[in-house]
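K.L.:
Each structure below appears as structure tokens.
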Structure I
């Protein structure tokens, strides 16, 4: 069969690559084209567009890059029509993918969505259209199946969280280190890195006994980071080794997003950091209807990890929060207990890419 897969970010590239491997196990003759990254290409798909050319965050940034986004949409539609896939598989990236889903359904393509848009947080009105244009919705958060059923009378499938299998694979081949390291995960896009990394680095002089290690994003050039690192003494960088870094870290400062969940699943105490452009933040604050910004707190439905948002994200608050993580044994133990509950909750779903591939194959057969 022919599969056309679209992922627009680094996390989608990771989860898409594992899905591709599982699809190939179940369909040895699979022909796969994708929008994604190096991992999906290495897994065996023909890469059409790299996610580094697609990622725009924030309301003002999207508006500024609107001509590029519209051009990508037009090109994508033409490429799908040319390829004529048996199924279109969309991975997260809702701003782009939901537009493609609506168009594809009108053209008669089968549409599967893997990693549901977070409509329970904002833009819930999207669901009506999603129900019309998505044939099979595969969710990765345990509360989403109940949400879609209760709120929208929509039967979706929960496949487990894809990070579980990724982290289990990684842990099987690495040993936990003991070096006193604080990991800095400033995000994957230039805009968010430029906003948050300088603030994260500002705490390093306050902890001379620790080494602060910046995890570079796979889609960014090394030269982009150099201005931020000048003059730093107890700071170094790693690339393509985020999980290895987390395995050795005593604590982490993490940009909101998937990385907060990754850090928790490695049982690393963390402070969640968010700071966007003022315009984007003010708009989001009025539109987004959630109690927390990190996936850890959202899934557990209570504050497990400290969140420093917008103006609260400053050197003084960050030093105080990190000091508590590193030196308060009681807080560390309580946090790890909650992390254990989180891991058990997400593990209950099984291996996501394997489950997703099985459901996609069953859907196509039936």
Structure II
């Protein structure tokens, strides 16, 4: 969910995004790419050069990440028929992202998800943020971490790894404190995208970092995600008001459309949820160790995506605001429910909800969290 020392590759977070916008990649490509990491020019933003990195593992799986917004643009892998395709929504050029789509594949900060009415208090100080999701603050504001150019460094000793760094100045988007942030992406030979987040501050602030990949395991944006099966290790969730701010209650999922304690098709009960799923699930984890918290699977492709995290919450978003107005790079409409997000996180509006796990970061402390997205195929 940055500016401090490089952390070991083994605990990074798994994420992936697709440059070809969930469109099938030509299976005629016989040459397997070479394991490692490469760098290419990807345009300019804010007067800075933007780069695109391609991480390739021993299986030939490729994940592409750009320094603009730390965006995972594609994750290309084989299905059960050995046909390679992209399992993420994204674009093959920077222009698609500069047009400000809904956070496709991006790093989100300083605060992922919503803060009620764009305001919070630390001790006696009140901070005011942009209400860019009226009447609330969403995903870091008008220009969150998803819209800045990150500094980059690579590692390629055993596994391809990309370290992104950003310095968020005191007062940026209304947040207090100079925040140094590092995010490290590593692609393992087990088809895991590991993402490790680290940050420090010189002033008390709030922080909730995540990644906003939109997955479609069919590898084709023409298909919805309603036949995907989802399992979440959460006996409770946080209900929301009409503006998607948690009410403060923690409510059992049993007997509700939010019960994914067993693998369930997403489309089975989605019509019973006003607007679709966009809710925080209270994970059953008892501590902050890395643990598997969700499994997403799709029968026709045979693909399975497992989610591991150190975080206490998981936001399941079913692509409710995708309406066909955004097109893939080859012109396909990205329609309702053609992608879903599984965002590892602390709870929405935690700075205003004392009963929720704290998102406060103090000087001298280190923010550290890891999430992993592991892809596999059953033939």
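Computed from the coordinates by the stated procedures, all read-outs in this text should not be read as laboratory data. Because the structure is a prediction, the values reported are computed rather than measured. Cβ atoms are built from the backbone, for glycine too; each structure is taken alone.
K.L.:
Of the structures labelled I, II, one was used to calculate FRET efficiency 1/(1 + (r/R0)^6) of positions 127 and 247 (r between Cβ atoms, R0 = 41 Å, to 0.05), giving 0.60. Name it.
P.N.:
On the way: I: 0.60; II: 0.95.
So the calculation was done on I.
K.L.:
Which structure, out of I, II, was distance in nm of label points 7 Å out along Cα→Cβ at positions 167 and 191 calculated from, if the result is 2.9? Can you show the working numbers first?
P.N.:
On the way: I: 2.9; II: 4.1.
Working through the options, I get structure I.
K.L.:
Something else about it: Out of I, II, which one gives 1.00 for FRET efficiency 1/(1 + (r/R0)^6) of positions 111 and 239 (r between Cβ atoms, R0 = 41 Å, to 0.05) as computed from the coordinates? Write down the numbers at each step before the final one.
P.N.:
Numbers: I: 0.70; II: 1.00.
Going through each structure in turn, the value belongs to II.
K.L.:
Supply the structure label, taken from I, II, corresponding to semi-axes √(5λ) of the Cα gyration tensor in Å with the calculated value 29, 25, 19.
P.N.:
Numbers: I: 34, 22, 21; II: 29, 25, 19.
Computed on structure II.
K.L.:
As an exercise: helix-only ellipticity at 222 nm (-39500 (n - 2.57) for each DSSP H run of 4 or more, over all residues; to 500), calculated from one structure in I, II, equals -15000. Which structure is it? Please list the in-between numbers first.
P.N.:
Values: I: -15000; II: -500.
Answer by label: I.
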